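There are structures below to look over.
Bear in mind that the values in this text are calculations on the coordinates, not laboratory data. Predicted model, so just to flag it, every value in this text is computed and none were measured. Cβ atoms are built from the backbone, for glycine too; each structure is taken alone.
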Structure I
Amino acid sequence: MKLDQEARMTIKHLAQKGQKKRQIARLLGVSEGAVRYHLKHQDDVDGRSQQPQLAAGWAEKISWYLESLGEEGPVNLAALHDWLATEHDYPGSLRSVQRYFKKHFPKPRRRARRRVETPPGAQAQVDWDEYRQLWIGGRQVRAYRFHMKLSHSRMGATVWSPRKDQLSWLHVHNEAFRRLGGIPATVRVDNEKTAVSRGAGPWGELNPSYRRYAQTVRFHIDACLPRCPEAKGKVERDIWDRQRTSDVRRRHWDSFSELQAHATDQDQALADKRICPATGTKVVEAWQAELSHLAAVPILPEPFDLVVTRRVHRDCTVSFEGRRYSVPFGLLQLRVEVRGCAQVVQVFCEGTLVAQHPRHTPERIVIDPGHYEGEATDTVLPPLPLGKMGRRLQEIAALSPQQRPVDLYAALAEVAR
């Protein structure tokens, strides 16, 4: 049995105090022979440490490599080992390079970290918290809790959601902004696919739907570096505190509404109790002072999981998800923005909602006749009005087959002549 450094020091100390070897062995749970061995060899020097190191033969190459970096801070020894093996046929292992570096080079200087308190209204931090098994409505379900915390006042808002998709991501943002009473300048997010669709951190590619949502609500998306929870430590600490003290797992909830009401009450209780480090006042008082620095909550957009730009066709329709949706004729040949929401498709032109239709309909062509009516614009004339045939067809379509009189068909035939 191999003993660690602490056990070996304990054996040496107890032996100096006069403890018998049998008593030391019984105390540590080892054999008496192990105690004798370590007492006999306690001052021995490991012969391997006296052997010449393999990497010493490449000392000049290693020194040149380190000088060429010209960087302060930790050195990537794996990259150094790859360079030695590739360029200079180094036969040793990465561990041999690590031992050589540790013996011949000082530890790199550690960089101090600057503590920054964000000014009022500058930033909010957000993240998800997952609960795999909650009793809601008489059955166990998976639920997600969204946290948004203002970095200055530490005022938080939590929103429960049964899902974690794009529509839910925008929905919980809407609810959190309403609870906080304003929009901060930036929102620091984790690298969720609903926020960063490709890559990670400041160099990642933002999710198109989330980017458009931020432009509409008017805040900047600040994606933190991957594997750096300290970059959004305020919301991470809030999640840790809630997981440690929350009773949501021990209770049975009738619905998500009851669970959300409990979370809202808990947010208010914590704000009344805790002290804001930046101001020294209660969190709720610091939040009330910060409200004037937050942008007013606009008419928040309906959550959408897909956003595209389309040109209006000659027949005043736009293509979206394999269907054609009508828009006002005055938008002919213009480029409009089409958003796919939970139940509807919304069409925007220069930030204004111009058309709305049901989404995922069985019909592949969805028309609003009112979009073809109205006065001419400076660049577009309205479509020609329906002729006699068109009006007759509309009259027939408005009646059930049993209610259609025979003379109506005769009139239709007369018009067709």
Structure II
Amino acid sequence: MAAPPSSRAGGGLTIQGKEEPVYSRAYPAELWVVADRLIDGTGRPLVERPALQVTDGRVGEVRAGGSAVVPPGAPVADLPGCTLLPGFVNGHAHVCLDATFDLFKHLETDPDGLLMSKMIGQAQAALRGGVTTIKDNGGRRDSTLVLRDALKAGILEGPTLVVGGVSLSNQWVGMDTRIAQTAEEVRHEATVQLAAGADFVHMYGSGSRMGRDLPRWQARYSTAEFRAAIETAAGFRKRVYVDTHATSGARAAVEAGVAALEHCYWVVEGGRIDMPQAILDQMARKGIYVVPTLSISYQRHPAPGGADQSWAQDRALGSFEARARVVEQMHRSGVKVVAGTDAGGWGTRFDEFPYELELLGQCGMSTMEVLRSATAVAAEFLDRQDELGTLVAGKRADIVAVKGDPLADLRTVWNIEAVFKDGRRWPGLASTS
């Protein structure tokens, strides 16, 4: 009999003595997924008429030739007209938020049971958008740790969660926050989060629309304080990711050597956009990623009448065309771009991840580069490249099948026909177009 779950300090759930899920249905011993095309995420040319083998939840071999090359009697999932891709990674999300325009009210007042029910629904909705891994940037107390561990244990079906626990800030910003105002306090609070089981340290690096205690153009932390977090995380073999709207926050974080800048709006005093090329060059040299989160700034769904319109489209950033030029310059400067939506935020749904890819496709990136920003590059960003991001032997069999050829028309990423998580097909997909 499997060992029972045990609690640990700081919350969450662990399964003792088992690396694989103990509550879930068994992985398919073998399955062959057959389609018209396969894009494996490595950047290599697509494979025509692939037959992809899944064994024990992992990718086995990939053969060209379709059903004709499948061993006789082997189980087959036949997806005619489809392209197989690695499961998408959403590089920035909050499963504790419900994508309404009253989300902070709900976060503060929902009972724990209701909040967890919503979080489960949000995580499972992500699968409908082709997302099999979510980087979650912070929730209420230990709620995201609990959900992550329940998914990992197989108690629930859903995507893999990579979570930061509770975010660090020098002031409360609207989300549940660990307050740290000095380098010593940053070290302490980062240690608390990592010891509780967080997968990374997440910090608010500047003022924002959400944190109204500080102008958007003002940094929250100095280079020394960011460095304190990085040194602490390194002791746990973890990374530090920073949200920043301000150019000053970006400069301090880049000088310290954080893993990534998220949002990265380059706001300076007076609300202007100023993106120094010297900082971009430093980001490229240090391998610092950027997650532009276009979906939250240029929302697909407008705020309904009666909602707080201050959370509608972020007009301070200017037109989408202007923001697209900023992202294009970051990309052309050699900064690695990761797809992330800020799902859960105002009007930004978990099942609409393809919208971010559609927007990135207008930012000077090739279609293959856009697809890799949500697969192989995103896996490297999470330091999970040995597990996911490409459909090569030994990786998790996280697969999304879209009707059509996304290299010919990127909008086909909306046409999701099937999603496989660890080789198991997710049931009940509905069109998100």
Legend entry - Which of I, II yields -8000 [helix-only ellipticity at 222 nm (-39500 (n - 2.57) for each DSSP H run of 4 or more, over all residues; to 500), calculated]: II
Legend entry - Read-out FRET efficiency 1/(1 + (r/R0)^6) of positions 85 and 277 (r between Cβ atoms, R0 = 41 Å, to 0.05), computed value 0.25, structure in I, II: I
Inset, instruction - For structures I, II, calculate Kirkwood radius over Cα pairs in Å and state which one comes out highest. - result: I
Legend entry - Top of I, II by relative contact order in percent (Cα under 8 Å, 6 or more apart), largest first: II
Inset, instruction - Could you figure out which one of I, II the value 0.50 for FRET efficiency 1/(1 + (r/R0)^6) of positions 101 and 189 (r between Cβ atoms, R0 = 30 Å, to 0.05) was computed from? - result: II
